[in-house]
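Each value in this text was obtained by applying a stated rule to the coordinates, not by laboratory testing. None of these values were measured; they are calculated from a predicted model. Cβ atoms are built from the backbone, for glycine too; each structure is taken alone.
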Structure P
């Protein structure tokens, strides 16, 4: 997810997504224990991977279903969260609704296609039950906060309504972005918000701003949180974020991390940010992984735990940024992060200069024999205009998540 800023190109209708170039995976394997009884932290790297055809084909089936005209037919920014009743809520950023048509398409190719006038919304949510996608919630789920400003959902967690409460809700972290000129073709980073959804009905109860970045003069130094989140020992939720250090270049963003007591994601006063030595206020936060010549993250990287090791996956920096996923590892969310490791290249529905993979995300909520990760696919257009939109319409598989399962071994 060039860098994550280029992988996500805007179409003439407003299609946009940060090329948060990230991809990767991890199989949870048992690690030796240290003297404290905790799993030992050791270097980890991807040793093998497989395509997860079942989940990929389920999204193709649902997107191609022409029985309704108001449901999901394609999207990116793929995140998921398992609900207490076993359902999985899938969250997407820019999303095509409408219908998909069978081949032949107007270009004479054999791909399923959608009309170029298909509705496009800034975000959507799809409900899965027993491995089968069932319905799209009314879209957009999170309304634009103001003209020229929109919301993209990222990480989501189920947590108590308040600490110690028996009632649970879904918290969804949102990126708020504002229309901007080049190089901010996907929007200027503006704020991190948290939405609360009721359970089991998934009704939007409210949205709270947790970190305003509008006062940071340089947009490249603004940090949005929520690219990934994980809960450790039921006490803390670690929420990772990134800046857009090089908005129109290969992935070269800095990674940051915040910590929130479980049950307080929607409480701005509960968030604390790592400054290199301690948890503190946002103005003092410092990167936990800095960009460099051959290092750096896309602004939508993902993190998982493998025993006592934290593993971060992102698109590779430099010339491999559109095709190759690499990884870093650490013994703590705050680092130090070691890497990058040897990368791998996931399959694409088409091969060519315009097709890119980006924004992989860990999905521990699905899969059986390993940890499943998704990655988004898009068509890059240097001008971000009608050409990209036309290509996404002629072949709908170019704007849908694809899935892989990876295994880790000694790094």
Structure Q
């Protein structure tokens, strides 16, 4: 069955989405190795699983939900693809001795191991004394499927990851989108794994698709200005995107990506972290327009919502954390602005951000618990504003929310 890539908004009715259910890779972290893979702490797998199942349970009522590991297992059944991918990973982690063992593994076992980690061989004193247990390390960030790959219109963007710990995710996803026979796209706008450059970084949490010809990009801790320039030129040269709004956000742990402070939730509404979007510390925005193959024409705006308004995108900001600045700070840290839309005005996010849910309720969103949906007690409306809440106390400790954990492949056109 063909799975078309077609995504020209953040909020169109969801048709297909890729997720990764957390697995043994979370258990393969220790307090000593957590920082190496960009975690502040280790997570409890059973708690994370229960919370993630609420997310997929709700989305499964709406759209086709595809497991990333299943796509990967199907791709590595092809001998040529399997060997090329293994050789690339072994070059990255400098463990050529593992190639033969990995090539001989069954496809399903290999797909799991490439995510969960490949134990090293202690056949030299240097390796014996190395504190790492792995030749190819676990990839505990994999359940944040958004970051390493993005879909835009009918093409793919492979991330250029800011940290080496996440490069392997981009390589695995590149293999899936390049070689899976069911994924139908028109190719890549940009491949960040091709000739990597430390100055050129692009991650999916910083790219929001507003409409077919308009994209918003965060200039953040994880996405560099050199990366943005290269990505804009690559996209504009292939069309149909002509307009980009770049938002310069603080380079801090709390704001690693734009979608931690700004997400679309309806045609005319967004959830924002007020201090940086509408408040006194508001981030500057730059409108870059590309015409007829020429370079960008650039205009600066004091706020992103102003820039979008000049492009006929008028948005009502809904405050993450509600009106109180204390609650805003706390709930933004807990991914309170990071919502995933499965339709216009229909979103899913973390239930522990109570003040954000109150603000959404005041804006006309019906608040529904995910268990009501998955148990059949509360069918989701076809129309009207609704916000589904899932438990997320454990998942949010990983540093992301529901948008981070979802990679939509196709949405209905608005």
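When mean count of other Cβ atoms within 10 Å over residues 117-124 is calculated for each of the structures P, Q, the largest result comes from P. Looking at Kirkwood radius over Cα pairs in Å, for residues 109-172 alone for structures P, Q, the greatest value goes to P. Tell me which structure, out of P, Q, gives -1500 once helix-only ellipticity at 222 nm (-39500 (n - 2.57) for each DSSP H run of 4 or more, over all residues; to 500) is calculated. Derived from the structure labelled P.
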